[in-house]
Structure 1
């Protein structure tokens, strides 16, 4: 499969509220550091962001807490892409955060969410945010505070015009049901791949029934180190079986295993949006080209036996 003329439009489109995006998007978490954890090259990742838009990517996922000692994802996006194309949808997340010294803050209180929204606005140089996901952290999972209070606070900011659309991250069906009683939900963003969170197969269907996008993160790899790939020690038999199946399908199609994993993700439903991240131009073009890869029923059957 050639990558020369393939753009993100090959993956098809989905509507996030009143905005139409190509289903093959871009995740900004990886632009702060290389796979080995060393700082990214600033000029290179700016070029990657610009090339992504050139290739038709019009959905970028980010967060104010995506920063390191040397890099801020939002600042890099602002530098690379402002003034922003009219069709570009930038999705960000609030709930967790980082303090001034970079310390991790697991869950903002409802009254702190406006500050997180305003920080994203300032960093991105915008007067409103296209989509804001409320990420559910460990505090909420332990019953400390309520989703309703936090999502309600974001709904008020939506009414005030600071946010256009709302979504959820790291949630289950019960959270989606509760949030939809408070305000419209346009997307759910969860960790999901060949080998992780496959219980979300039913959540994808539920989202589709309500016109909600399902947006997996770590779709290429299951998570683990800074690159998102599990270390050899962390790999399970299922990880190894998935890798073998993806490599076999990739050889048959003349593509990379990462492209197979992305294509499998997009095949899970018309409402599934992929947001692979990379700081490498070649990998970016391969990721975008994966939107044109059509897996056969046999391919899907072999890959789906992993879950």
Structure 2
């Protein structure tokens, strides 16, 4: 299983120079991908803008929206252009992870209707692929630039509901299970594989998940503070997320091992603390090599 790491852009006080340094260090430390999460009503940074900056200072590491709240971006042609631009900047390293979103305040502030967002996301995926194919073929008028990959950036969809899993199996290159822990990831991954086969898809879907971590002194304090803030409207679910977070080396190694056993292809470790030492500490604990 590959192991990536999230950018610290959802943490309060994130600074541009530190985020750029984090991206460079993550690549040097041997992580597979830089992930970034998405909220509207939060201090978190806009994902595609941030990944464009990361693309400029790295050469190998993958770049992933994990995930982008697709219905909040109603202009799909513009989204296709933005994603293709990051893909060009990174020489084809972008994975575009999308999901429907669940936070009511994001939809209210964005003046977007929350109802029907699943169907709209499916339509967006088809439109994204059409725009990318038109740009690749040179048809006019087309929304460019053309992505590097012939079929456009790798596209994965999130969500655990039966409808979300069907949508991922029908339309995407894979599924991202979110930060719900390996116990919930495993049945979701199995259901996705079953749906993939039912859709007559060949090959195998790519299966990705998130996990939260902090290491070092006050790791538990950082994990508790960040997750209770980020998931403040999630009710009892925040306690489930907290129980699955890794705040010491043993728990981090154990978490990675359980996701490997659950059939995860890539785990993205999302930081609950923003100091650069988190990158080197996690790489050292997991035995990664740059």
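Each value in this text was obtained by applying a stated rule to the coordinates, not by laboratory testing. A quick note: this is a predicted structure, and the numbers were derived from the prediction, not measured. Cβ atoms are built from the backbone, for glycine too; each structure is taken alone.
Worth a mention:
- If helix-only ellipticity at 222 nm (-39500 (n - 2.57) for each DSSP H run of 4 or more, over all residues; to 500) is computed and equals -11000, the structure in 1, 2: 1
- Comparison of 1, 2 by distance in nm of label points 7 Å out along Cα→Cβ at positions 25 and 145 - largest value held by: 2
- Among 1, 2, structure where mean count of other Cβ atoms within 10 Å over residues 33-40 as derived comes to 23.5: 2
- Value 43, 25, 16, calculated as Cα extents along the principal axes in Å, for residues 169-248 alone, assigned to which of 1, 2: 1
- If FRET efficiency 1/(1 + (r/R0)^6) of positions 57 and 81 (r between Cβ atoms, R0 = 25 Å, to 0.05) is computed and equals 1.00, the structure in 1, 2: 1
- In this comparison of 1, 2, the computed figure 28, 19, 14 for Cα extents along the principal axes in Å, for residues 161-208 alone is attributed to 2.
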